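Alright, structures below, take your time with them.
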Structure I
Amino acid sequence: MTEALWVSILTEHGPWVLLVFYLLYRDHKKDETTRDALARNSEIIIELTTMIRERLPHWSRRP
């Protein structure tokens, strides 16, 4: 965005515009962090499930 656009937005709407953009940016960063954490947790759960399935006896081998 050009500097003239920012100046016109601030002169027309005041500092509230900056606050709104800041809050939207902060919320976006929180969502991004949460998605990353959930993705890592999903990978861990998949690994644990795989390990448990490998170590449990198979039902087809039981007499």
Structure II
Amino acid sequence: MTLVDVSAISAALFITGAVFIMLIFGLLSFGIVKMFEQRIRAGVYSFAGAVVSAVSFGIILKEWFV
């Protein structure tokens, strides 16, 4: 196992990735909790928000960082 050189990753890319990962997985976990609480509509909205966030993250990565 070797060390990985992450010096080529810019601060903007790191912050963007961290924010979107927290947003996407936060919405997914909130949706799961709402589904267990039998609040189906709130759960579906949370899942839809996670999908929209993931798509927008992909678009931002493609336009700004690639």
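Taking 3.4 as the value of distance in nm of label points 7 Å out along Cα→Cβ at positions 8 and 32 derived from one of the structures shown (I, II), identify that structure. Considering all the candidates, the number was obtained from II. Among candidates I, II, the computation of helix-only ellipticity at 222 nm (-39500 (n - 2.57) for each DSSP H run of 4 or more, over all residues; to 500) that gave -25000 used structure II. Taking Rg and Dmax of the Cα atoms in Å from the coordinates of each of I, II, which one would give 25.2, 81? Source structure for this number: I.
Only the coordinates and a few stated rules stand behind these numbers; no lab work does. The structure presented is a predicted model; accordingly, all values stated were derived computationally and were not measured. Cβ atoms are built from the backbone, for glycine too; each structure is taken alone.
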